[in-house]
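Enquirer: See the structures that follow.
Values in this text are rule-based calculations from the coordinates and carry no lab data. All figures in this text were calculated on a predicted structure; none of them were measured in a lab. Cβ atoms are built from the backbone, for glycine too; each structure is taken alone.
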Structure 1
Amino acid sequence: MSTKSHRLFLLRAYGDATIALHFLANSPEKNNYEVIVSSHLKSLINALRSYIDLSSLKIEFVEFDITKSQLNLFTNRHLISTNTLQQVNKLKQFVKNNPNNGGVDYVEQEKKSTLLNLFTGHSFKAIVNKQVYADMGKFFKSSILIPKPTSSINKVLIVPNARISARRIPERIIEYIKAQLTGTNKSLQVAYFSKENEQKLQTDSQNEVVSYANFEELLALINDADFIFGSDSLPIHLCNALQKPHYILYPNNGSTAFFTPFSMANKCYADFNKFSSSHFPI
């Protein structure tokens, strides 16, 4: 008796893809799925293979001309763009040329999935409605390990960057974390994307500031650390995937939809305005 083969389309941002693949790789139903991945996520997924066993998953990369962080149709900023229709047409053509007879085609989130179905004329079903980790785990009948808090913390890493600028950790918070660690035996690194902080690299006398230019370098920094402070963005989801204890810092009135199981279980989160010594986890 043959099993229906469903398809999971990964068309959103890097964090969404990391979470979905982590759950699916640990799902007892993973053999029932094919993963159709937009090519803009290829470099991330190839880097993740060194840390997460994805060998059992059937992954196909498809070029949908997504040049930003996700399908333009899922955004507000890039929705009215010259290549939005081109992206949608490529996706529409793919499902037409590759019908999924007997299975279901899924996308990660309910957000704007109705618009996606309207423009493609297809019937994608959404997995996530509210909390990403909770909904993904329930859907895939998958439980992923939650990093364990540890008292042996020697290397601390701060990753301030975020895809959405409002989520980027302010400099005053970084300086506050540095002050809390002054006089301890803990080392600290602050990792910024690429060379956008080249001046910091040149003037940092204590070699606290480092840069990363790709996903391999970011993953290596996270893997080498004992504890990570990060914004509500991709690096935190990589921490969860690599089983690294972490702390989420986010803007006032920010959503908890992407908070990790570790941060929720250990109350390792605070908004920028409320973060203080009473919240300091290490």
Structure 2
Amino acid sequence: MPIRIGLVSARSKPEAQELGAEVLEFLSDRDCIVLPEDQLIADSTDVDVIVALGGDGLIMRMAHSYPNIPLLGINVGKIGFMAMIERNDWERAVDLLIKGKYRVQSGPTLAAQLFRGNHELFSGWAVNDVVLRSGSSMVDIEVYIDRQFVNTYPGDGMIIATPQGSTAYCMAAGGPALGAGVRGFAVVPICPHSPIRTNLVVPEESSIELVIENDSPCDLLLDGTPDGALQRGDLIQVSAAPTEFKLVMVEGTDFYQAFRSKFNYMIRPQAVPSLGSDRS
């Protein structure tokens, strides 16, 4: 049975639209079943995989719109950490996809609930991170892990990041970069007013609770989208969501290679690994 592929191009990038026409022709010539974005149905199994032509923003939009469907990202953006395939390599990657020579890398996502008193005001889920971020003044946030008090953090807020989100705001705030396959979450205070700046990595099964402890303006953001202004006493509960984030990995796509190249993370650029760069 031919593979069923959803094909989505970034709406704001003319170069992605042009590449989309090339990819569509390539797939049609190989008798693949191709559905454009306007024919995709959320929460359905109409396609086996979605090929996203754009950057990480498009990958995030696809992950939210079509949860649990594996995504192959072809980078037509700036960094493209989740869209690992570069534009000049798309034909090789898509050919491997058609031939079934790929694996699916799954990562956890986050569920968040906001409580004010006994009332639940909001619930949602995030692929990358759940963030509490203050405005112009410092916010005090209590952190509990599995109902055990950890600390009160005065500062600019708090980030709870998934492994795939750890290389986004989390890393920019000085948090850890969690390798692909890690089943846990990073808990990272944003600019804490303390010489002690310890980040935490907690198991995926953990229950994380955050309590606002002063009257400073503070917002709740899921994957960068504001989802509510917070008040003193508000409780935000964060845990693993039932939805998984799935990336298609073909030969040549590797977390550490992407980390080195996308972020220019090469202390000695001319170094030649004695054991080889790819030992698969």
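Enquirer: To test your reading of the models, identify which of 1, 2 gives -9000 for helix-only ellipticity at 222 nm (-39500 (n - 2.57) for each DSSP H run of 4 or more, over all residues; to 500) when calculated.
Expert: 1
Enquirer: A value of 1.08 was derived for Cα Rg over 2.2 N^0.38 Å, for residues 13-76 alone; which structure in 1, 2 was it taken from?
Expert: Clearly, the read-out refers to 2.
Enquirer: Going by distance in nm of label points 7 Å out along Cα→Cβ at positions 189 and 213, which of structures 1, 2 comes out largest?
Expert: Going through 1, 2 one by one, distance in nm of label points 7 Å out along Cα→Cβ at positions 189 and 213 is largest in 1.
Enquirer: Taking mean count of other Cβ atoms within 10 Å over residues 21-28 for each of 1, 2, which is largest?
Expert: Largest calculated value belongs to 1.
Enquirer: Tell me which structure, out of 1, 2, gives 3.7 once distance in nm of label points 7 Å out along Cα→Cβ at positions 149 and 165 is calculated.
Expert: 1
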